[in-house]
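The structures come next, written out as structure tokens.
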Structure P
Amino acid sequence: MQSRAVLIASATIALFASGCSSSSSGVSGGYSGTVTDQSGGSGAMALTLVQKGAQVRGRWVSRTATSANAGNLTGSVGGNTITATLATDISNVCALTLNGTIAGSSIAGTYASPNCPTANSGSFSLQAAPSPASIAGSYSGTLNDSLAGGGSLSMSLTQNGIQLGGTYSSTYSNAAFNKIGPVYGFVSNSQVTIIGTPNPSNTCPFFGVGTLSGTTISGTYQAFQCSKSNTGTFTLTHQ
């Protein structure tokens with residue numbers, strides 16, 4: 001998947017954090033829901049919002065069928081309207097502008113990439129997210145990669161409400177495929193979304209979707225903004 005500025009990630013605007021309010025006096029909290037992206041189709045989004053006065057800041061994450069994105073957000077709330085700029089942590093992906101309407105415990109609206117060489121836009125619908133299970137900690141396990149074959153995977157996760165951060169490393173018998181880097185993501189009920197930006201920086205980012213069962217997270221992943229297809233499966237167990 002090339003860097004067609006698939007701000008698909010933008011779709012991922014599922015507000016991270018916990019609890020939220022429907023009034024302009026407090027939308028702080030975590031939100032998660034769905035996104036429909038012009039380039040990437042349907043997907044999931046999450047946001048974590050912190051409001052002080054009319055100003056809001058936080059984090060956002062999104063994924064579609066073909067791409068993902070994550071980064072910081074800054075904006076403002078006025079009445080039942082929220083506007084924000086969504087920066088990105090992913091190389092060669094465009095920032096987004098978001099315009100939403102607050103109704104009760106939900107936020108819905110549209111986003112666009114006005115300063116991108118390849119225009120992209122979409123819509124989102126988010127609900128205040130319930131407090132998730134705590135999944136922070138160290139994980140280790142295995143993965144089966146379509147290019148590198150079988151390997152070992154380790155991940156260290158931090159958690160703020162529904163928002164996830166941390167680092168990961170993957171190792172293979174052919175060390176040329178080994179990778180390490182930061183991860184971003186969110187947890188919604190038993191589903192865990194992870195976005196990785198590996199080092200060295202000339203390797204492809206990836207996103208994975210896993211199911212939490214007890215102390216184990218297992219699922220699939222795929223690279224994006226990549227010249228060749230790269231997919232795989234993984235299983236991680238809390239240590």
Structure Q
Amino acid sequence: MYWNLYLLLNYLNGWHLRLAGYKFASMYKELDLINWNRKSTYDYFRSFEDPFFNICSYLDVTDLQRYSREKNYSFNLCILYYSLKVANEMEEFRMRLLDDKVIVYDRINCGSPVLHEDETFSFCYFVLHDSLEAFVRDGKERIAQQLESKELDPKTGELNMIHYSVIPWTSFSSFKHAKKFIEGDSIPKIVFGKYFEESGRLKMPISVAVNHALMDGFHLGKYLNKLQEAIALPSSGTKIV
């Protein structure tokens with residue numbers, strides 16, 4: 001009874017429920033396209049066969065790498081957490097195309113490949129938590145389960161996520177995704193590469209691909225700057241979390 005009332009109140013408030021395939025519910029609301037300040041930009045790029053654009057950059061991960069080692073946390077789970085956390089703080093990264101509408105999720109999660117011993121991969125799915133500690137703990141369990149399962153499980157019908165990949169064997173300065181040209185594809189795709197030392201700091205390549213109908217270079221630059229700030233320790237030595 002109380003759950004039904006909760007759903008009703010959220011629906012009347014403009015939020016809709018979308019059940020996700022990995023056992024949690026996500027709420028979204030429809031964006032007011034008529035009064036959106038990017039309406040003309042949206043209309044222009046909406047009809048493109050391939051509206052995605054991609055930016056490759058480098059993150060200074062020196063402090064995050066040191067912190068993850070001190071806490072005995074997986075570095076990959078740490079960078080995944082902060083990347084997903086910052087994405088959730090920006091409405092543009094929570095926008096998706098659904099039929100002829102633009103919807104905005106209240107929270108998005110993510111999927112990333114895991115490598116098996118036979119050098120094949122499958123997709124593992126992670127839920128954003130309120131703390132790094134909780135995310136790492138849950139993430140380790142999810143990875144262990146997926147390594148046992150080995151089911152590819154691409155979850156092509158899920159919109160409330162970001163598609164991640166990690167290529168820890170090499171750095172890169174450009175990147176192109178394998179892609180189906182499906183009208184309405186709007187899920188951001190983020191890739192991390194192998195970090196390397198430069199002038200005494202650790203730099204890691206990052207590729208971010210997004211749908212131009214939903215955001216511009218300004219928003220992507222803002223995201224990268226916010227992510228860099230999130231993974232940097234302040235001079236006082238205060239913990240990241």
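Given a computed value of 1.7 for distance in nm of label points 7 Å out along Cα→Cβ at positions 187 and 211, which structure among P, Q does it belong to? Structure of origin is P. With helix-only ellipticity at 222 nm (-39500 (n - 2.57) for each DSSP H run of 4 or more, over all residues; to 500) derived from the coordinates and found to be -10000, which of P, Q does the value describe? That value comes from structure Q. Ranked by FRET efficiency 1/(1 + (r/R0)^6) of positions 43 and 227 (r between Cβ atoms, R0 = 25 Å, to 0.05), structures P, Q are led by P, which has the greatest value.
As an exercise: distance in nm of label points 7 Å out along Cα→Cβ at positions 99 and 123, calculated from one structure in P, Q, equals 2.3. Which structure is it? Matching structure: Q.
For distance in nm of label points 7 Å out along Cα→Cβ at positions 91 and 115, the highest value in the series P, Q is held by structure Q. For the structures shown (P, Q), relative contact order in percent (Cα under 8 Å, 6 or more apart) is largest in Q.
Given a computed value of 0.95 for FRET efficiency 1/(1 + (r/R0)^6) of positions 35 and 163 (r between Cβ atoms, R0 = 30 Å, to 0.05), which structure among P, Q does it belong to? Derived from the structure labelled P.
When Kirkwood radius over Cα pairs in Å is calculated for each of P, Q, the greatest value falls to Q.
We did not get these values from a lab; they are worked out from the coordinates using the rules stated. Predicted model only: the values in this text are computed from it and were never measured. Cβ atoms are built from the backbone, for glycine too; each structure is taken alone.
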